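Since every read-out is calculated from the coordinates, none of them should be taken as a lab result. If you're wondering where the values come from, they're calculated on a predicted model, not measured in any experiment.
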Structure I
């Protein structure tokens, strides 16, 4: 799929379902439009199959600019989302062993960031 088509689809999706969130790495941050999502993973443990869920945020990879440089998500970064009067805090993390904390689409245009809610401010 051509990059311009993927970019157009992402822009349309952000227009309908996008929410402004703040991506934090240490003291630095950037506001981006993210489309919320969810991923489900099955992990085979000694106790049987366990399901793990991740709260995902899909953003344009080019929008993740902190201190003048484009970044890729790292475990331990935070995403803050305002919902009503609350600020929900999500930590970037892999939802299961052997899974990255983010995925790029085939064109490198959008990034699906896997998180878990860790706090409410």
Structure II
């Protein structure tokens, strides 16, 4: 039974190391901390698995949730910018605005 526990601890610690590197999950929000890499996660889980592994799962969930929320906010902004660019293109095609006005607006939308 002890051997099985060791196998579970080692294998989940290895998974945590790979997953934290792939998803860039840090232990804390201080990016300059030396305690933020996959090695730190591995050691955290391997040495104190009963606390380290659940903490990693919670931290991973929060980081991925924050990224999803940031991505969902960016999509409506992008689609709104594309729609605005289409409207300006239509105005350009109809001769209402000049090519320079269209290019200036396009540059402004791309930069924002």
Structure III
């Protein structure tokens, strides 16, 4: 929790969820776009797979956080701080997706044409 004040915690939770849904949208919708839909290089096919897996994983982590807030806050699970871990996993997953998009993994990059 960010604050003992209930409304502050709810606003934080809502805005964090919106941020993570936006990250998922980037991975699932924006990063998978292409200029030539008829011809995808093998590297682009692999990059799209990474983006889709990361986007779905982020949505799952967000959903797990919601389930925890609905059913698990007063249970033994609270000691494990699941929201912290789920938010961390979401950020790492987006980091992987962003890194692939930023061409940080040379094996997944398209070959460059030499002019």
**OP:** Identify the structure, out of I, II, III, from whose coordinates relative contact order in percent (Cα under 8 Å, 6 or more apart) was calculated to give 24.
**Re:** I
**OP:** Determine which structure produced the value 24.0, 80 for Rg and Dmax of the Cα atoms in Å, calculated from the coordinates; the candidates are I, II, III.
**Re:** II
**OP:** Supply the structure label, taken from I, II, III, corresponding to helix-only ellipticity at 222 nm (-39500 (n - 2.57) for each DSSP H run of 4 or more, over all residues; to 500) with the calculated value -4000.
**Re:** I
